[in-house]
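Each reported figure results from applying straightforward, stated rules to the coordinates on display, with no laboratory input. Please read all numbers here as calculations on a predicted model, not as lab measurements. Cβ atoms are built from the backbone, for glycine too; each structure is taken alone.
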Structure P
């Protein structure tokens, strides 16, 4: 559903999303963050491959991917075959990379949906070779390339483990995998690795040294080499290579602890989690709020307690119970969460009865707010990545671009 450019009330927006909470995504901020990445890349001809895995880090993979393509992002990265298929079925064109250890039984789908597979074993390469040899069975014998300049269907990238010990082949195995691709006519387009800790300068540099040593005999070949994720881009590690792979930075969230430095580079968060109370009550003293009676209203006087339909079933952390805050947008009041966060609801204390359809912010797009994704992560003992990627499909997403377009996506 698309709302026109005329001014809309809070009630209009809630009616459009079909729920009293929604994630408000600023697509113009996405474009801004892409440009911030471009400014940091040493090789100005480097291809940008934005990670949209995990439902675009919770922001909505299809709509974010569409906008990334509109602003000139060349490639996209996902974690699973299913994520790649979702984008293809939504009409997303161009190279889509499958990051991680793609398994032999997944190669047929990689070919069918034109996904660039990561290979780390001989078995994976042999499986892709078998698919290529039998592609007539897939009905794709005349359709092995795409008109948008994507590599041939069946193209792979080899990943080298340079010390993170998670995905990728060992450096000494790499030459044999290159040779196997050549022998079996599996189109090898690129070689890459991944930083495990960009804030640990010594470790990051050791990974770079290992990678450069492994690829040295192959630098003259027509291959893409890449290693820089968001942290690498910000630190200037690997940005001289052929491709960079920003993830969390595109969503305006810092990949490390240096929030001030991240903001100075021009990045800004792209989303806010907003809502309007479904019920507000003035409770007398001594009333329990929520499961387990972990909060009781003050002994003297009453308290205003409001309910938002957002709980751990939506990915909102239960551990924010009696710890988190929700911002009243009208006044800036930081309203404390009271009682336990339940599966479908969170309750908070407010100084007075709010107006009808008044909006509140559960996750702020401002770096310094106590309910920013980074601040919430510190409260619950995790990282800002998890705060956003946990947001469930049933949380509606509202997308804004300029003053004239608002796209609503209500998933459940």
Structure Q
């Protein structure tokens, strides 16, 4: 116990007037400035919640090394925010929104800074959400939406923790600095975007427990000249393009793609349909289609084919299975090796395939190195006039470039 005081007057008895139990509790050593968009005024001192500044910029102007800013819930539309004093912190209260009309939403140009607390950033079209040019900074709990780039890191030794980025037009996490760590982050993208991009000559970093969906260009990419990266327990989801490691010099530990891809086709009397595009070498564990709108026409001699401009091979036996005018709920699937025909289950009745050989259920396919390669659905017979089939493929990559996407 600390700071004991005793009162011995009059009785000779010793009594404890006060006991301070906080002596071993760590205390913040700098000045804390408060910001409130709701009731703050920039002419205040900012030294208490009741005397808060109105803008974050005013509080940054008051900082010296080791200070902190506590930002209360509200919407802050100011532009040009730059945490430019070394060794400082910003604490965002939940419900804080940064929504500048122009420019980068927030720059962290000083080193050894810490930004934390659940906050949301609305990024201006064509701009960057958070730009970290300082070294050895930590950014936590940010949620960014829109813009061209979510978070761009150019400094050394920075760490991004539990941040989510939605729908940037180009890149979610643009990593240009050495020794960067991206931990427990997530992103959802667009048809022209990349999830996590390690730029050329950015070395020795970690991306761990992170997820990507919808980034059709690449989910994760490590460009040429970047070495000693570890990608650990990360996943690529629906709508993502392939991961890419240009030099193949980095570690990908327990990286997962979505196991199942889907493609729906409407029969239109063309007799062959691109279902999935294949790169590298993959293993097909299951491939099947189910009828969602009754088929019209003969639909005879149906099978799956691996196809490029100059080469073809069959995934199931040619000219054998017959679907006919299959009703809704009918299923066609590969149950054995490529020497066996596809198995048809007619939705108008019941059926059990007792000839399945579980040891031969998977099939390995290899794409053409120089040509686009597809898994096609072939209807060799005439009169596949109309109807809808919804195809599923369950697969896993066997090579670094192994990947299946919807055609």
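Identify which of structures P, Q gives the largest calculated value of relative contact order in percent (Cα under 8 Å, 6 or more apart).
P
Identify the structure, out of P, Q, from whose coordinates Rg and Dmax of the Cα atoms in Å, for residues 270-397 alone was calculated to give 14.2, 45.
Q
For distance in nm of label points 7 Å out along Cα→Cβ at positions 294 and 318, the calculated result is 3.3, so let me know which of P, Q that is.
Attributed to the structure labelled Q.
If you rank structures P, Q by FRET efficiency 1/(1 + (r/R0)^6) of positions 78 and 214 (r between Cβ atoms, R0 = 30 Å, to 0.05), which sits at the top with the largest value?
Top value of FRET efficiency 1/(1 + (r/R0)^6) of positions 78 and 214 (r between Cβ atoms, R0 = 30 Å, to 0.05) goes to structure P.
Quick check on the output: -500 is helix-only ellipticity at 222 nm (-39500 (n - 2.57) for each DSSP H run of 4 or more, over all residues; to 500), derived from one of P, Q. Which one produced it?
It must be structure Q, since only it matches.
Kindly point out which one of P, Q the value 3.2 was derived from, the read-out being distance in nm of label points 7 Å out along Cα→Cβ at positions 110 and 230.
Source structure for this number: Q.
Identify the structure, out of P, Q, from whose coordinates Cα Rg over 2.2 N^0.38 Å was calculated to give 1.39.
Clearly, the read-out refers to Q.
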